[in-house]
Structure I
Amino acid sequence: MHDVGTPSDWLLRWAHLIPPGGRVLDLACGRGRHLRWLHEHGYAVTGVDRDAEALAPLAAFAETLVTDLEAGPWPLPGRRFDAVLVTNYLWRPLTETLLGAVAEGGLYLHETFADGQQTIGRPARAEFLLKPGELISACRALRIVAYEDGRLDDPPRFVQRIAAVRAGPGAAGARQLKSPLHPD
């Protein structure tokens with residue numbers, strides 16, 4: 001699923017909610033399909049992955065960090081991003097840290113495998129599959145803009161995906177959006 005080609009349709013659908021020129025973190029970015037697209041659209045990008053070989057070509061235009069997120073400390077303490085993107089990756093102990101890395105007014109996009117995937121292929125182990133409603137529960141402190149849970153056909157897979165926004169400055173407690181749900 002981590003290729004150099006087409007970005008996730010979930011990212012393409014919600015990228016307009018990222019402030020122009022914003023800082024974007026792509027976690028477990030692989031070969032950079034999202035980093036490339038985001039960079040081409042004017043965003044400052046940071047990619048984190050454990051595969052140094054995959055990250056090497058991305059260093060020409062992105063901040064890259066080679067780290068094993070499951071074995072070491074969080075490599076970006078105190079940093080905040082206008083968007084945090086996670087696709088095809090799940091490490092539950094990192095969820096609160098990732099949500100905390102979303103700046104005020106920022107966007108959290110997460111799309112990964114969900115319960116049901118084990119009936120059609122890999123990953124099949126429960127620790128790699130989201131439980132029903134798990135992303136909604138994790139993002140309860142954010143404004144959930146969109147959520148999907150089910151089977152997609154191209155390629156066949158069961159996923160959960162969420163787009164959620166952190167309240168911005170001056171929101172007076174309301175989780176206001178800076179951009180419309182549908183771009184012009």
Structure II
Amino acid sequence: MTNQDKQAEYLTGQLIIAMPTMRDPRFARTVIYMCVHNDEGAMGLVINKLLDALTFADLLEQLEIESLGVAPTIPIHFGGPVESGRGFVLHSSDYHKEGTIMVGETIGLTATIDILQDVAEEQGPSNALLALGYAGWGAGQLDGEIQQNAWLHVPADDALVFDSDFDTKWERSIAKIGFDPALLAGDAGHA
């Protein structure tokens with residue numbers, strides 16, 4: 001297998017969708033944008049669950065970042081259970097600074113404080129998703145979970161990643177592959 005063939009098997013830049021039978025309550029009905037997936041492991045951000053207890057203004061205050069008057073109202077996502085105090089911004093490719101990693105052609109990932117300052121000053125990307133924490137898997141772990149029917153995967157699109165209709169992202173993600181979520185089962189041999 002060539003290196004290019006191996007890369008095609010990985011899910012970087014795609015969405016993974018928790019199957020209805022997901023037993024881990026942290027991931028029930030989640031949609032995760034995959035930032036990295038390779039032979040060393042995987043890392044992604046949950047794009048459809050919000051943190052209710054923290055606002056962008058609160059975050060700016062905690063980090064001692066000043067905004068231009070009123071801070072933008074940006075929802076803060078539960079990115080996943082790993083390093084829940086660490087922030088990540090998934091964003092459109094119109095923003096690129098030192099520390100930005102391009103995940104695909106249209107989506108970048110920045111985890112520096114500079115992007116928060118730029119967003120507060122309305123100098124940030126046109127589309128952004130702010131998340132605290134991330135979902136992470138060791139080498140081969142995500143692949144095993146996919147083989148056990150814990151996750152589906154579909155191509156990502158910017159509209160689904162960045163829109164604010166969080167309550168329907170799970171259903172709309174599954175609909176991208178033409179399935180009715182009510183018909184999905186997690187065990188082989190069931191319909």
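Given a value of 21.2 for mean count of other Cβ atoms within 10 Å over residues 14-21, calculated from one of I, II, which structure does it belong to? Working through the options, I get structure II. Each of I, II could give helix-only ellipticity at 222 nm (-39500 (n - 2.57) for each DSSP H run of 4 or more, over all residues; to 500), but the derived value -5500 comes from II. Of the structures labelled I, II, which one yields 4, 16, 23, 25, 23, 8, 2 when P(r) over Cα pairs in 5 Å bins from 0, in percent, for residues 62-117 alone is computed from its coordinates? This figure was derived from II. When Rg/Rh (Cα atoms, Kirkwood Rh) is worked out for each of I, II, structure II gives the greatest result.
So percent of Cα pairs over 14 Å apart, for residues 86-157 alone, computed for just one structure, reads 65; which one of I, II is that? The read-out comes from structure II. For relative contact order in percent (Cα under 8 Å, 6 or more apart), which of I, II scores largest? That would be structure II.
Every number here is computed from the coordinates shown, using simple stated rules; none is lab data. Everything numeric here is computed off the predicted structure, so don't read it as measured data. Cβ atoms are built from the backbone, for glycine too; each structure is taken alone.
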